[in-house]
Structure P
Amino acid sequence: MTKLRPTLLIADDTATNIELLDAVLGADYEILFATSGAEAVELAIAETPDLILLDIMMPEMDGFETCTQLKADRRTAEIPVIFVTALNREAEETRGLEVGAIDFISKPFSPAVIRARVRNHMELKQQRDTLRGLSFLDGLTGLANRRRLDQFLDQEWRRSQRSQTPLSLILMDIDFFKDFNDAAGHLAGDDCLRKIAQTLEAGIRRGGDLIARYGGEEFVCVLPDTDQAGARSVAETIQNLMATLALPHPRSTASPFITLSLGIATCVVCAGKSIESLMKAADQAMYQAKAAGRNRIVVFEEAASPAPQPACVQAASL
């Protein structure tokens, strides 16, 4: 889900302070607020804000402990924290920086100063995110790589668990790709992978979905808040686009053109489920598509018996 504006989390146990900061910063940022340290940690994990403004003097868990917990959790460790507090002694400022804050602003504050500091730190955060984003890309295809896939799946798994909405995967493998490489050469194989990557991206309808290169000639599509029927629709769109692409394959027994075998798995996160089990289900469905003749979609169906019964959809004739 693409953010239109950077998100700012304000954590303060006094509503008046939150309202004042919102009045100063609300025109430029999406504002989230928490009135306790525990709520701030929970909200930061759930929403991943771009920056956190954190009070020190809060009941039960003060700002120092809150910041310590945020920095100890890999899901929130990279979110910049600025302390905004009435405490202005050198000892408090030193401790705040030691627990991981990037800045320390004393109350009462100047609206112009706090706007400037927040803007500067937001710009630095965006620059770091851009550099980090480059490390999440597959060098050949420009798609998300395995590192980004793992991060995204973890994020969407937790979101599905909170909201009890379905999460779907489509695992895809290029049919007889080794034979294509042997016949056409590895340079042509690399060009084929790039063209397929562009085709897969064109098949994604929403900004919140992700296409990643899973490895070699395998790709995976992660579809948050998407049921089985929706995932099948996306898979069929991808097949239609592949048919339009019509890349010749000199050694395929499935089609004269490059085709994909696609496996779909869908779940609503609950006890006993794991990311690994969802990926394994998609992988099993994909391999059943290959075993059934390739160039088709198989939807994993969880049955009461130990052996799952997948549902096959033959690809359109190319």
Structure Q
Amino acid sequence: MHLPDGFLAPQVALALWLLTAVIVGIALRRLAASRDATAAAGRPILMGLVGAFIFAAQMFNFPVAAGTSGHLLGGVLAGYLLGPWAGTIVMTTVVGVQALLFQDGGLLALGANIFNMGIIGTLGGTLIARALAVTLGDGRSARIGSAGVAGWLSVMAGAGVTSLELGLSGTIDISVGLPAMLGVHALIGVGEALITIAALTFIATTAPDLLGERSAAQHSLLRRAVAGFGAAFIVVGFATLFTSTNPDGLNFVAQSLGFSGLEAGAPFKLFAGYAIPGLDETASFALSGFVGVIFIAGLLLGLSRLAASRTSKK
């Protein structure tokens, strides 16, 4: 669902940049002001690990029906593990690095992409997941299942809002584009739900304290960091070998409705398409994934520690 430049009218893209900047600014303030348990020394590492895993998981495109593919958004997963505000910072960082380093999504459209893929799912999806879990009894199964449902809804909401943005830009007729986007992403959302449930089930089994449950085993931050990075690197390797080459939901709809030709080229190229000069396609994709995992983890570690240091000075 990464919008390239050219799909949105400049005024729509700029309005979404403004809206996104305001929400991310609020998230940074809330993160810096946080004094609860999640603001302890372990939060910077956890933010880095969650961001690294989501970046790695987004590299894996799974095939769905009609010759298209989808990938994890991860907003609900980030929000559920970190809280909605810290999760928003994580998702902003992931989507931003994808655009700036790998030209995955346009720069003018970056505000829209952060809003559609990060903010909607992280803020709205997390609140829905928590409310639904409480309604169902707030047990482990209820919480994990509710996160899966919220993950599916976050994909549908993101697809719906993207359709409205394209309609306001004059790119599509909303009466045609909205059903097309929702139809494709209803299937992609099932993948989002299953990955979210699988990830939270694994975490509930191996580190239940991250979900607010009591745990007899106490794992050091170093051990968790090693395990988290190991999981992210394994996912990158898996994505390198098995990611689908079919177009994702947005590109499939763009080709079907005839507006894919509006895509504008990036103003600069670093590792566009996760390609590194001098390496073949497989090696480039894998190395790009490893570099992205490390870069995102380090960036989030620095941001979180900066927020923590501001909190300690107050």
Structure R
Amino acid sequence: MSYLTYVGKRLLQMLPVLFGISIAVFAIVHLIPGDPADVLLGQNATDARVKILNKKLGIDRPLLVQYFAFVWDLLHGSLGTSFYNRESVSSLILGRLPETGMLLFGGVILSILIALPLSILAASKRGAFRDQLVRAIPIVGLGMPQVWVGVMLILLLGLRFPLFPVSGFGETFPERIHSIFLPSLTIAILLSPILIRSLRASMLEILDSDYVLTARAKGISTARITRVHVLRNAIIASVTVLGINIAYLVGSMVVVERVFAISGTGSLMIDSISRRDYPIVQGVTLYFAFIVVLVSLITDLIHAALDPRVVVK
């Protein structure tokens, strides 16, 4: 099987997944307790007004009819209109997407910058003090809640030593980079321990392989062996681990954005849930799900490009 055939096969496999996601998203959103009309009308809600507004919003129809209308809009590139402010859901999400995208990208980059040197440091001297120290990082990092990490960073680097803003997104590009450092570091502190554990284990396994021993016998320097033979092959396994955890982080963006008062898609979802704004909740959830599927696809394609044996299988 060629690489292009593999890509086409993976794209086709996405279709039933996306269809299943659309059903799950619609069902979960409509399980949220409360009536959107009651929330929108507030103190002015009466049975007659609620009934009229429900009919106007189209949520008095059977769920199956509402689902097919939802899918029909999706096929035409529309996520509907917000119940709360009557704006296009797509435009509302796209307006908030840069904040979430930059935050996620910054967190991943910082995670790699932290995990790569520490993994090399630990694997190059198995059992030494530095190895034991690096191995302790995943144990500590995985045990810390996101909210606590974010608050501690705000207190330390935002208030005690005011090096970074503790909220907002900034106006210019440099200001935005400066603003997202603390929330990105929060993500990196939670993601890098997983990468360190995976990359260190892969590097140790490769260091014991026959071709590395042969390279050492030929007098090749340790730095060159690590760079050319060990790190390159160890990254293959870690790419999958990184992809899986990026998909997990997409959902956890909600917490980080809330802690640092960033008006991204996560904050938009929380506000919309409290307002029972079904179209926005459906739209944001669908965007998150699509990003997860897309990250999974890109991870598989990168893995196949790095390891041609995947395509052969």
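What the table shows:
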item	result
For mean projected area of the Cα convex hull in nm² computed as 18.7, the structure of P, Q, R it came from	P
If distance in nm of label points 7 Å out along Cα→Cβ at positions 58 and 186 is computed and equals 3.6, the structure in P, Q, R	R
For FRET efficiency 1/(1 + (r/R0)^6) of positions 26 and 66 (r between Cβ atoms, R0 = 25 Å, to 0.05) computed as 1.00, the structure of P, Q, R it came from	R
Identity of the structure behind -22500 (criterion: helix-only ellipticity at 222 nm (-39500 (n - 2.57) for each DSSP H run of 4 or more, over all residues; to 500), calculated), options P, Q, R	Q
Which entry (P, Q, R) yields the derived value 27 for relative contact order in percent (Cα under 8 Å, 6 or more apart)	R
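Readers should treat all values here as calculations from the given coordinates under stated rules, not as data from a laboratory. A quick note: this is a predicted structure, and the numbers were derived from the prediction, not measured. Cβ atoms are built from the backbone, for glycine too; each structure is taken alone.
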